[in-house]
Every structure is written in structure tokens, then in C-alpha cells.
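Laboratory data are not the source of any read-out in this text; all were calculated from the coordinates shown. Note that the structure is a prediction, hence the values are computed from the model and not measured. Cβ atoms are built from the backbone, for glycine too; each structure is taken alone.
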Structure I
Amino acid sequence: MREIEAGRSLTNFCAQVQSQRVREALQHYTLAGPLGRLLDAEEDNLTDFRLLVFEIEELMELGDKQLIPVLLYLFRRFEKSLRGQPAMLQIAEAWVAFGHRVLREKVREWLKTLRKANCAVVMDTQSLSDAARSGILDVLIESCPTKIFLPNESAANTGTEEFPGPAAYYQMFGLNEPQIEIIRTAVPKRHYYVVTPAGSRLIDLQLRPIALAFAGAGGKDDIAEVNALEAQHGRRWPFELLKRKGITFDDLTDIISLEAAA
């Protein structure tokens with residue numbers, strides 16, 4: 001086990017450094033400042049688990065002075081964790097990244113370089129216009145060969161020259177009129193139109209009630225419900241969640257029997 005060398009923290013560094021200018025610049029990120037709880041410690045306790053998730057919404061609201069140092073640290077830790085093993089970097093709500101200069105340029109870099117580290121980059125955004133106006137549309141189209149489009153009943157709307165409609169953005173991503181029509185007539189929350197270099201297809205995940213109860217629970221209210229159930233029932237929270245979704249023990253037994261027979 002590695003022995004931690006005492007005194008290796010920003011607080012101790014600022015107490016010993018001779019430059020007043022350096023001390024003043026770093027004070028904000030020490031325990032005496034508002035960001036010390038995130039960046040000042042003698043040991044890095046961020047462990048390399050198989051799955052790590054970071055929610056940065058509240059951090060972004062604090063402004064660049066708080067956001068950028070933490071992001072640069074997380075970027076560095078992630079890049080150091082890539083040692084050739086298969087990995088995936090998923091950027092949810094990518095429109096946030098597109099709208100921030102530091103995140104946007106890092107996404108551009110990752111799209112070009114992470115494939116060499118055996119890492120796939122996956123991004124999702126609610127609107128194609130965010131991607132089209134991101135400033136890195138050329139890299140997105142070139143470096144993201146697989147694209148998944150959700151149903152959109154307004155997909156064929158062309159808009160105007162001044163205010164382009166969804167159809168114009170789909171065309172930017174290489175879709176033709178028949179493909180846009182498929183997206184327009186697809187069933188929301190059921191169909192997904194997958195476009196790859198090998199071909200395109202409308203797919204239906206056909207999630208059964210049990211899978212949908214978990215895979216479809218992604219909203220803030222859903223997460224709050226799961227947290228409350230876990231606090232009350234411990235490891236039995238999945239069964240309590242299924243009960244609230246109207247799935248009985250008999251339903252669960254029948255589904256397990258069907259899958260075993262298949």
C-alpha cells in the first residue's frame with residue numbers, strides 16, 4: 001500500500017510558498033476558499049471503478065472559476081485511466097458541452113484521439129440544432145459513424161432560410177427524404193432509427209415491463225423514488241419498485257420461466 005506523504009496539499013503548499021502572488025491565486029482552491037472541498041487534500045480518493053458518473057449541473061452554475069479547474073482534473077484522471085482496455089465515455093446532455101468553450105474543445109479532441117486508446121465516445125442531445133451550431137459539426141459527422149435518431153413528428157418540417165426546420169438539420173447529418181419520413185412516422189419511446197456505415201434500420205427494443213421499469217426510470221422524480229425505496233427497504237428496493245409499477249411476484253415468475261424456456 002502506498003504511503004501518503006504528509007503535507008502534500010494546496011493548503012500546505014500555500015503556507016510554504018514564498019510568492020505572495022501564487023498564494024493569492026491558489027487561495028480560492030484551498031480549504032480556506034470555496035473550492036477547497038473539491039480540490040484540496042493530501043490524497044486523491046477518486047477510485048478507478050468500472051463505472052464512474054459525474055453530475056456537473058450544479059458545478060456549471062457556479063461559473064468558470066469553479067468549473068474549469070474541476071473539469072480539467074476530471075479530464076486528466078479519465079485520460080490517465082485509459083490503458084488500452086475497452087472503455088466508453090458517455091456525455092449526457094451534450095448540448096451543455098457544445099455551449100461551453102472548454103468542454104467543446106475537449107470533446108473535439110476526444111473525438112479525434114480517444115479511438116487510439118480503445119475508447120468510444122457516446123453523446124446524446126435533445127436537439128440536432130445544438131450540434132449543428134456547436135462549431136464542431138464537421139468533427140461530429142466525421143468521427144461519429146453510428147448515429148441514433150429518436151422519433152420526431154416534425155422531422156419533415158423544412159422551416160425557412162432564416163429559421164431552418166428539423167429537416168434541414170437531418171440533411172446536414174446525411175439523411176435523405178425517405179429516412180426523414182421514417183423518423184417522422186416512428187413511434188416515440190419505442191422506435192429508434194440507427195444509421196451506420198453498413199446500413200440503416202428502424203429498431204424496436206421491445207422492452208418488457210420489468211426491463212422498462214428500470215430502463216425507463218431516468219427522471220429526477222424516478223431517481224428520488226429509487227433513493228427513498230433503497231433507504232427504506234435496503235437491498236429489496238428493486239422488488240418494491242416493481243410492486244409500485246404494478247408488477248406482481250407472479251408476473252416476475254412467469255417472465256423468468258419464459259426466458260428460461262427460450
Structure II
Amino acid sequence: MTGRVHLVGAGPGDPELITVRGRRLLDAADVVVHDRLVGPGLLELIPTGALRIDVGKAGYRHAVAQPEINATLIRLARAGFEVVRLKGGDPFVFGRGGEEAEALRAAGVPFDVVPGITAGVAGPAAAGIPVTHRGVARSVAFVTGHEDTSAGGPPIDWSSLARIDTLVVYMAGRTAAVVTRSLIAAGRAPETPAALVLDASLPSQEVRLAQLRWLADAGAGPTDDRAALLVIGEVVGLAPRLARTVPRRTQLQRNEVPA
């Protein structure tokens with residue numbers, strides 16, 4: 001009997017930000033195949049009896065190549081296991097979930113996709129930055145900071161992206177200088193506010209505010225291979241007054257109503 005594969009978005013890192021369905025599937029999993037960017041607190045929720053397989057990467061070095069990951073998912077499902085493929089953020093937002101879904105479909109393996117909160121929204125929100133805001137930003141775009149032209153796709157159109165109100169750049173730790181130079185060359189104002197968000201939603205979260213011109217000169221600075229998001233646009237200027245005022249782990253009880 002063939003098992004199933006669930007492509008589950010783990011959210012930005014905080015274990016409380018996984019969806020209810022994602023948590024339920026995690027509790028029932030026989031095997032969990034996870035990435036490096038899945039928060040450590042979430043990995044602690046994996047059932048004791050479930051097999052864990054780490055296929056993550058560090059510092060742009062893949063621990064396991066994508067074709068091997070695809071083959072592993074197929075092999076496990078054909079062995080009858082319920083498999084959770086736990087991916088940071090959302091499986092279909094720079095998570096290569098589409099490639100895994102294609103491989104599973106071609107192999108005749110049943111699968112489903114459980115969306116997660118993508119870091120491109122959760123990261124700025126955790127830093128007090130709304131990606132859209134009335135009168136400030138009516139458009140937002142997500143782009144990878146790690147351009148791979150070997151995959152055969154078109155190059156990133158920085159000229160078009162330079163005109164978007166809010167730009168969120170994933171995987172920007174090592175590429176912040178290149179990205180910002182490209183945007184300035186494409187017409188984005190050098191004085192545009194920007195923020196680098198490291199370890200979004202985790203206790204180790206760090207937010208570095210800057211201008212495009214400074215990042216173009218200095219880059220992101222030391223990041224120690226932490227997850228890095230670059231947020232560019234006037235909405236970044238809202239961060240000082242919209243950053244959270246409730247302690248990160250404070251929760252209201254069901255019957256507790258704030259005054």
C-alpha cells in the first residue's frame with residue numbers, strides 16, 4: 001500500500017506559526033523530511049517514534065541534492081509511510097515544493113500541499129514593517145537574492161522591480177550589496193529605506209535598518225549564515241512605531257478579555 005507525502009509549510013521559524021493542519025499532520029507522521037530553515041522549536045514537536053531525515057543546507061551548500069530528495073520522498077511513500085516534507089515558510093514560495101510535487105505526480109505518489117506563512121510576509125511583520133500600507137505602498141513583490149541562471153530561466157528584471165513599492169528579497173545575506181546596486185542602477189533612489197531581518201520570528205531575531213546606498217557599499221555585514229530577508233521601500237520607515245508591544249510569548253487565556 002502506497003503512503004502519502006504532505007508538503008507542509010512550517011512558517012518562518014516560530015513553532016507557534018505553523019498552521020493547525022500542518023501541526024496535525026506532523027503529529028501523525030511516520031517520517032519527517034525537513035530543511036535546515038525549519039525552526040528548532042518546531043523540530044522538537046516531531047513525535048518521538050517518527051523517523052527524522054535532515055536534507056537541509058548551510059551556507060549555500062546543499063546537504064542533499066534535490067533529485068535525491070525527490071527520490072527519497074517517493075521511496076518512503078512507496079514503502080507505505082505517511083511522510084511530512086517539512087519546509088521553511090511556504091512550500092511554493094522559493095521552497096522548491098513545485099519540483100517535488102512534479103516528481104511525486106510523475107511517480108504516481110499521492111500528495112497534498114499545506115501552505116505555510118511565508119517569511120516574505122512574516123519577517124517584515126515581526127520587524128514592524130507592513131508590506132503594504134494605505135498611502136505608502138500599494139504593490140509588493142517577492143524576489144530571490146540568489147539568482148541561478150543555470151536553471152535556464154530569464155534573468156531577474158531589476159528595472160521592473162525597481163518600480164514596485166515594496167520589494168522583499170529572500171536569501172539576501174550574501175547578496176545584499178549586489179541586489180541594492182542593481183536596484184540603484186535600475187533607478188531606485190539611493191535614499192530608499194531598507195531593513196535586513198535576520199532569524200525572523202525567532203528569539204534571535206535581529207533587524208538592521210539602513211538605506212539602499214549604504215547596503216550597496218557595505219552589504220549585509222556578518223550574518224553567520226542566518227536566514228536573511230531584505231525589505232526595501234517606504235514602509236520600512238514605519239518600523240519604529242509599529243514594532244510589537246506585546247512580549248513575544250505572551251498569550252491571552254480563552255476567557256481573558258483585555259480592558
Structure III
Amino acid sequence: MKQAQEALAKGDTAAAEALFGKALEQGKAQAAASNEKAAQAAYQLGQLAYERIDYAKTYAYYQEAAKLEPDNPTYLNMAGELAWKIGRYAQAQPFLEKSLAIREKALGAEHPDVAASLNNLALLYHAQGQYRKAEPLYQRALAIKEKALGLDHPDVAKSLNNLAALYDTQGQYGKAEPLYQRALTIVEKALGPEHPHVAASLNNLAALYDAQGQYGKAEPLYERALQILKKALPSDHPNLAQLMENYSALLAKLNRDPEETSDH
């Protein structure tokens with residue numbers, strides 16, 4: 001494991017992946033006492049797969065980590081998060097519920113890690129259209145983060161965006177808009193105006209205005225988000241592709257050609 005961590009620290013992900021894989025297989029072949037190291041190796045392999053945006057493989061590794069250490073709330077939470085991301089909702093729920101129960105018992109009801117479990121369970125309900133179940137979980141996660149981390153912490157912005165998206169999905173734009181705006185203000189201040197998280201907040205707000213036919217408000221937000229991501233991400237990144245699709249769709253509504261827009 002030490003060699004794998006050193007390779008990872010040096011940026012040699014191929015070597016790190018091979019070493020973590022070896023540690024996982026060795027740990028699984030040995031006694032139960034080795035489960036902790038094997039689970040850690042599986043988790044690290046999942047992290048590497050996540051960076052490649054290979055969510056199916058990420059889930060398989062996180063699931064393996066949770067199987068090896070079934071009472072580790074971090075592994076349970078991450079396995080549940082990836083399960084819902086790839087649409088395996090039935091598999092996600094028990095992971096997330098168990099993670100939440102363990103964390104609440106061990107850490108107390110107002111710990112930031114509890115907020116993380118609440119948030120992921122809310123995301124699962126949100127994805128399934130169970131909005132009444134999702135809303136109080138999002139709200140509770142937000143309140144915990146505001147109290148524990150401060151009103152202007154970037155993690156607070158994440159919760160604001162999640163709650164806003166819930167209202168946005170239901171067409172409750174009046175509730176969503178101030179939450180998106182507050183999230184944008186937080187990330188601009190905390191991370192700087194050129195950070196990719198700022199682009200994500202700009203896109204969220206632009207999409208809200210777009211959905212309401214307020215194209216004049218949406219266009220400059222999309223354009224600014226696009227310029228940020230063009231600088232920050234490779235040209236084939238899916239987040240950039242999605243943003244370009246959103247912006248192009250707006251320009252089509254305005255009867256304008258994307259090629260006519262400035263590229264600064």
C-alpha cells in the first residue's frame with residue numbers, strides 16, 4: 001500500500017492502479033484481518049476510476065470496499081452515491097441508509113459527515129421523483145453545513161444547488177432562483193471567478209432563466225460559463241459538451257448561429 005500511495009503522490013496513476021490492484025487481491029486472499037487494507041485498496045481504485053469518469057467501474061470498486069468493511073460509513077456512502085449515479089436505485093438505498101444510521105449514532109445528528117449521507121439519500125429520492133422525501137433531507141443537510149462550516153463555505157453552495165435543483169425540477173422557480181444566486185456568490189468568493197464550480201453555478205442559473213423564457217438573462221451566464229470551462233477542461237470533457245449543448249439550444253431559440261458568438 002505504501003508503494004501505491006507513493007506512486008499516486010508522484011502522479012504515476014498507472015503504477016498506483018497496478019499496486020492497489022495487487023494489494024486488493026492479496027488482502028482478499030488472506031485472513032479477515034487484512035480486510036481493512038484490501039478495502040482501502042478497493043476504495044483507492046474506485047477513486048482512480050472516478051477520475052476517468054468510469055462510473056460503472058468506480059461503483060464496482062466502492063461496492064467491493066463496502067463488502068470488505070460493511071460497517072465503514074465512508075465506503076457505504078460512496079457505494080450508494082455511485083449506485084444512484086448509474087441508475088441502480090434499489091442497490092443504492094440500503095448503502096445510503098446504513099451509512100446515515102452509522103454516522104448519526106457515532107457522530108451525532110449535526111456532524112458534516114451526517115450531512116453528506118443525508119445529501120446522498122436526498123439525491124437518490126430526487127432522482128426517483130420522490131420530491132417530498134428529498135426536500136427535508138436536503139434542508140437538514142444544508143442547515144448542518146451552515147452551522148458546522150459557516151454560511152460562505154463551498155460545501156454550503158453544493159447543498160444550495162441541490163435544493164434549488166429540486167425546486168427547479170418541479171417548476172418552483174421562485175424558490176430555486178435565490179438559492180442558485182446565493183450558491184454562485186459563495187463559489188465566486190471562495191474559489192475565484194474562473195473556477196469550474198463557478199461555471200456550474202452559472203449554468204444552473206442560466207438554465208433556470210432559459211426554462212422561463214428569460215433568454216436575455218440566460219445568454220450572458222451561459223457564455224461566461226462556457227469561457228471558464230474552455231480554459232479549465234479538455235475539449236472532449238462531458239461537462240463542457242453539455243454546456244455547449246445548452247448554450248447552442250438557447251441560441252437556436254434566438255435564431256442565432258453559435259459561430260457568430262465571440263470566443264474570448
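Which one of I, II, III has distance in nm of label points 7 Å out along Cα→Cβ at positions 82 and 194, as calculated from the coordinates, equal to 4.6? Clearly, the read-out refers to II. Looking at mean count of other Cβ atoms within 10 Å over residues 114-121 over structures I, II, III, structure III comes out largest. Looking at structures I, II, III, which one was helix-only ellipticity at 222 nm (-39500 (n - 2.57) for each DSSP H run of 4 or more, over all residues; to 500) calculated from, given that it came out as -26000? Answer by label: III. To which of I, II, III does the computed value 2.0 (distance in nm of label points 7 Å out along Cα→Cβ at positions 186 and 234) belong? The read-out was computed on structure II. 4.3 is what came out when distance in nm of label points 7 Å out along Cα→Cβ at positions 90 and 226 was calculated for one structure; which of I, II, III is it? Computed on structure III. One of I, II, III was used to compute Cα Rg over 2.2 N^0.38 Å, for residues 42-153 alone, and the result was 1.28. Which label is that? So the calculation was done on II.
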